[in-house]
Structure P
Amino acid sequence: MSNLNEREARRAWFEATCVDLHERFGPLQDGEPASYIPELAAVDPDRFAIAAMTTDGEGIAVGDVDQPFTIQSISKLLLYGLALETHGRDTVLERVGVAPTGEPFNAIVLDDEANRAPNPMVNAGAIAITDLVVGADVEERIETVRSMYEGYLGRKPEIDRDVWASERDTGNRNRAIAYLMLSRGIIDDRVEETLDLYFGQCSVLVTTRDLAVIAATISNHGVHPITGEQVVPARVTRDMLTVALTCGMYDYAGEWAFSVGIPAKSGVGGGILGMLPGVGGVATFSPRLDEIGNSVRGLRVFEELSREFEMHMFDPDRPWRRGT
């Protein structure tokens, strides 16, 4: 069988597996939508989608792939890339480290020795990264963020204003984190504006298809799989992928690296994106979350796909690395 026929057969196998997993895990009732943000608690808990895209632009989509939902903490990975591109690694590392914490994503924990947030995937680090977004005021900075998304998606995404307002109203723990960092000189003296921007970036509306495109772009060393444009520098994607592998799945990151073994980021809106460097991206959406804040159905899908297709970065055979 030629390499082309092998790839086609493998793609058909992957798509059929995604259809099977969607049917198998769709009836799961474990977990609940995020309740600490009232607008998220009101979403339909049984929406479920799986999407994938290769680095050469081939896509697979199963289920509610065009249903918009808020990106939430997945935005942390993209803003981290923007900060690295805009300010450089040294400046970013002064404010935010790269060490996994083992703590919940909203823990009020800082790196006391280095006087910085522990990593960009927990709320403290993400707020410090958001503080680096350039612009004269919050509206201008929001446009900076939307323009960044436009590179990945081909459009400036909308923001769910109700979720944005709900996050403002309930975000006092994030305020505590931010003001603690202000008192330590980690962020600048525009705390409420930066918090408003942070709540806004988490309220950006995306679909599961969108997440697959974003994941494929990062996996392709920053080159968009459809347009061929360099969305983010390759040197930046290396750092994004590294931090996603070690810190992207909240305090489940170690277990994820052990069982799934690919760089990934989740959000409490129900999305997960996973990245296979040089190969493509996989995304899932289901609002039912476990106690850590990860999508229950999404975890099951990634665990099964990693096992079935030997996606783990340290699998000895890794057939997907051979282009099949």
Structure Q
Amino acid sequence: MPSPLLQLTNLQTHFPVESGFFVRKQTGTVKAVDGVSLSVQRGEVLGLVGESGCGKSTLARTIMQLIPTTGGTVVLAGRNLTTATAMEIKAARRDMQLVFQDPFASLNPRMTIFDALAEPLLVHGVVSPDQVETRVIELLGKVGLDPRFMRKYPHEFSGGQRQRIAIARALALEPQLIIADEPVSALDVSIQAQILNLLAELVRSMNLTLLFIAHDLSVVKHISDRVAVMYLGKIVELGPAIDVIEQPRHPYTRALVSAIPSHDPDAPRSRIILAGDPPSPLNPPSGCAFHPRCRYAQEKCKLSVPPLIPIGPSPQVSAATNLPLREAACIRLGEIE
């Protein structure tokens, strides 16, 4: 198998918590990302899902080196970004771009669309100044926008149009990897479908690699090749999208899947309601972070952090390895229910 485009190994992003007025003293640590290992192949769409606060956006910004890593490595196309210099990271950003959740906040309100798209081209020297307008027109065409609008400002566009502009800006440097951080969650449902179709078409036509972050499994299902489920800074399930969504193994994944709205109002539903609130990353539970909310938790779940273990040809689930696989509490749901 060829080497992956993106390789994360035991990636950690921790934030110190300090108190004191005159003398600052660290009183704790927020473990936003806590030991994530992932690989993304070239041309693949990997969906990353989880509820708000689980660390998805922090993981995206850590990959981009917008937030420094506490531990572990980020390797993009063979380059270790965690040990790279500022100049090396700037060069690497030509190969990776980020599409933010709120396009209005990510676009400078004082810059026209032409200026917003031209800026990365000129900063990185992708084209000469006399070729910039031609390139901007080409980018707008790729995302389905009329080039006549390029002298307008962000506030003159709808939410869906602004997200198309943000995608065009991400494509400007012809990156190998695009990280889309909940790019459709702020849009109407009908517009969500248009943006998802646009991203899928761009992945196919430009051979892009996409890390698609969302909290809605129904959205991820239609665009992803594989899905990784994140809970409290850790990956708890990983596998092909159809397997993770149609046959979820981890109790947390099952709860997420049960919340997907059905198109048939008469279809029977069995919603799984998790007990309690998500734990704080400032004071995570011992052992399996999900055990306080898991109805299948056993005493041994509190003692050690379960790693991802294979349960078939490709899916992986975070399960207690000190038990025989068929007896691990978090993967024998079918036997218990």
Structure R
Amino acid sequence: MKRRFFTTMLALGTLIFSAGAWNYEGHQVVNELALATLPPDFGGMDLTPALKNRIAFLAGEPDRWRNVQDLELVHYNGPDHYFDMEDLALCGLTPAALPPLRYDFVAVLARARAAHPEAFPAIDAAKDADHTRELDGFLPWAITEYFEKLKSDFSVLKTLKENGGRPDEIANATADIVYVMGVMGHYVGDGAQPLHTTKHYNGWVGPNPKGYTTRGGIHGLMDGGYFRKTGGIAAEPLLGKIHPAESIAGATEAGGMFKQVVAYLADGNKYVEPLYEMEKNGQFSGEAGKGMDGRPFLEGQVVKGGQMLGNIWFTAWKEAPEDSYLARDLQRRAADEAGKK
């Protein structure tokens, strides 16, 4: 859901639960597909049906945070769901030149606005209660940061298992991994929905020579409205379109995962105009004939999200180092316990 949705919903005193990228079911499907890419020994833990169900459920967590209207949470949570790639040119940036550190990007954006305020759209303070209208979104940083959190959690679990961690400690470390896996799936899923990578998030803005729709509603249609009209969305029919998870190339290099995440979002962004063209042609109407043409496209994006998410999870596991501080602490504890005996 975009920042302007947040402002509107705050003004109305309500929230639309399913207006994030994909709907609740769609986000769960992304996580379920990602789970299907994993090998049996993934993480060195037993991914039971209950844990898999928990991971799927957590796909909706960042949208559930919208059930309260506290501005601090709205301000923090909203921009992590999108990234307006077209606005990079206003900052003198390209996707390849994006800084991998979140607040470095904020600084670049602030300097560009200060130097050339006339180049940026005017901001109506009355419609900016959450103070996000100056931002272009933080989706690539959110995904990368969750990858690094997951790598840290796998490091803890690995170290506990190799250095005499207690069963309760191992269980808690596993629970941490499950939580981060589930929540980060939401943002990777957002990235697969092209309208979360563009300023044209809910109707075409600016010059419109091809006559694309400017009415609000296309965002909700792409998120889940179309699937609801055409029979819903489920993981099982899509399982044949995914493959086993693979390590992401260059993830161990400085900024390597960030670059791959930006490339993933850029791939989604290239479908923004084709998506509008399909909507204009009635291919998302849900009616018999060409009105069903949009389903393979949107299903394909869900599959891309699930595959990318599985690859990120797999890479975090494979690249997790030993937690040397924790290892030393566990070894001291074992020595102390042996001394007491």
From the coordinates of one of P, Q, R, FRET efficiency 1/(1 + (r/R0)^6) of positions 161 and 273 (r between Cβ atoms, R0 = 35 Å, to 0.05) came out at 0.90; that one is structure P
Which structure, out of P, Q, R, was relative contact order in percent (Cα under 8 Å, 6 or more apart) calculated from, if the result is 25?
P
Thinking of P, Q, R, which structure, once helix-only ellipticity at 222 nm (-39500 (n - 2.57) for each DSSP H run of 4 or more, over all residues; to 500) is computed, gives back -8000?
Q
Which one of P, Q, R has distance in nm of label points 7 Å out along Cα→Cβ at positions 57 and 281, as calculated from the coordinates, equal to 1.6?
P
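Any read-out appearing in this document is the output of simple, stated calculations on the displayed coordinates, not a laboratory observation. This is a predicted model, so every value here is computed, not measured. Cβ atoms are built from the backbone, for glycine too; each structure is taken alone.
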